[in-house]
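Each structure below appears as structure tokens.
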Structure 1
Amino acid sequence: MAEIKSLSHAAKKLFITQPTLTHNMKKLEEDLGVPLLNRSSKGVTLTPYGELLMEQARVMRRVHDNAMAELSRFQQQRERGMRLGIGMAWWRLFLRDLLRDYRESHPLAPLHVDMGNHLRTMDQLLSGDIDLFVGHQIIGLNERSGAVFMPLFQCFDGVYARADHPLAQRTACSEEDLLDYPHLDVTPDETRYRDVVNEADSTHHPGYCRHRRVVWSTSSMSAGIEILLESDAVMSYASSMTPYFTDKGLVELSLPPSGPARVGIYCLAERQDDPSVQHMVELISTAVSQLDLAGSRLLELNA
């Protein structure tokens, strides 16, 4: 009203009648005990009291708007913030695209991604460092862990080497042939994480070497590929990575793939009903349902 300088125009902008606005302004002046408006035939202007009140109202409006914006950001962070553990194969297969879309939908929500194998990410889950992870089902997982496994699909492992590797020239290889060459273990199981698995089952989980002659090991896939390209080493890894390895100059050796092993989502039982965990589980399940599993050499669980 102070800016429009007309009670009738201000009433229209507020979607009320002019008598109602006039009555409310007079009531406000009576409550405050000071005149707020100078009324004349030319319109209305603010008195010094009115100007002071309007300035304070603008300050309160800015404080209100800032408070609401901060509450909105905090709510989004609380509801959508997520810390994920991911294996390289599943990052390349679908999680990379899923999390890019998630970031576009929730630009202010904190999102942390930790790459590692299934035992390391399980240790992080049990320690509270991540909210959930996608990885192989851990055979022999300690029953007291409190972790829940939600299966997604089944996968096979292949064996990879450089394109001019002696075994790559053969039309068929056997497990025994692998014994003649060093093995590269990418993201190997670290001893300090073995306590999440019963000792009797420690050699039957995915990722366990197909032969015992481990010469190379690394936590970096980039370093592992360079090692394979520059040596006679061979590497067992999820066969869904074949297109990626092919682009890097590696080939899959001609021998029967090992498996299948189940891949799924792990989270703590106590967090299953958490809205942010449920939301991410739903997104991951939807993304997997849209995969060409046959094209990725994966299997549906009921296949």
Structure 2
Amino acid sequence: MSFHSGFVCILGRPNAGKSTLLNALVGEKLAIISPKPQTTRNRILGIINVPKEKGREAGQIVLIDTPGVHQSGSSLGRKMMSEVREALEGCELILLIVDAKRKWDRDDALVLDLAKKAGTPVFLLLNKIDLLADKSKLLPLIAQFQTLHDFKEIVPISALKRKGLNELLSCVLKALPNGPRYFPEDQITDQPVRFMAAELIREHVLMHTHEEVPHAVSVLIEQFEESPSLTRIAAVIFCEREGQKAILLGKGGQMLKKIGTAARLDIEKMVGTKVFLELFVKIKAGWRDSRNFVEELDWRRQLQQIGGPPEPES
């Protein structure tokens, strides 16, 4: 029996729906989501084990979600673009996702240029088709995109509504070569739980704060202790200015309490135990331009520092 497998990179501009697509295809929340651009800062791996069905071979699709492609001006931005380029290296297929409602512009052209330079087959995914008021515009839209590049497939989808995803999975599997099972069947990501906890905290910062605060925030886990009945976590939310710290704390610490309560409930769902979560807010001026600090945020580097390999997730 043939078995198809390979690495598939999800590529797109900020807010195109990359993380929503990853979560929908894997069936679990692996990447945080917010309406704010550049929410995803690291490449995130999601593993899909596809059973053999009538007319479809079995296989394993290793999806790699990437930060939104953008012109980078800070150390953080350059690190994010480095994550994109690393994800493109060695992948067998690129899923270039675009917002079907938006007019094609030079930011989209920048994404397409990256895909072309990779020299890898590209699927174009027209996302958010559920929001197209006039569905008759879809065919002319597809015809327009066909003039831009020799896409292997053009697939209309709605990642949020999970429309067209079964067809997409079948097309992706068919495009992948015969290969091995890269990860155990019960593994869905390579991310450590402590990194996912930090991201859930950052997601609630994004959801509860506005203006410049979300982009100026990073989260580092300082303590992570697990027992059968309780997980203890201490995390630091870093921001860049005193005014941002005041917003994060809120009057009488109410904002930090709100963020902490919401994050704790989500982390409890993920780890399956009660969680004791302590949050602290610290100012680190200009951290986005500090190459050393930005490197510290990489969970792969954090694991090296604490002396352990990534633990498999299920």
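Bear in mind these aren't lab numbers, they're just calculated from the coordinates by the rules spelled out. Note that the structure is a prediction, hence the values are computed from the model and not measured. Cβ atoms are built from the backbone, for glycine too; each structure is taken alone.
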Practice problem: For Cα Rg over 2.2 N^0.38 Å, find whichever of 1, 2 sits highest and give me its label. | Solution: 1
Quiz item: To which of 1, 2 does the computed value 4.6 (distance in nm of label points 7 Å out along Cα→Cβ at positions 153 and 281) belong?
Solution: 2
Quiz prompt | Among 1, 2, which structure scores highest (criterion: mean count of other Cβ atoms within 10 Å over residues 129-136) | solution = 1
Quiz prompt | Among 1, 2, structure where distance in nm of label points 7 Å out along Cα→Cβ at positions 9 and 33 as derived comes to 2.4 | solution = 2
Quiz item: Where is relative contact order in percent (Cα under 8 Å, 6 or more apart) largest, in which of 1, 2?
Solution: 1
Quiz item: If FRET efficiency 1/(1 + (r/R0)^6) of positions 65 and 217 (r between Cβ atoms, R0 = 25 Å, to 0.05) is computed to be 0.00, which of 1, 2 is the source?
Solution: 1
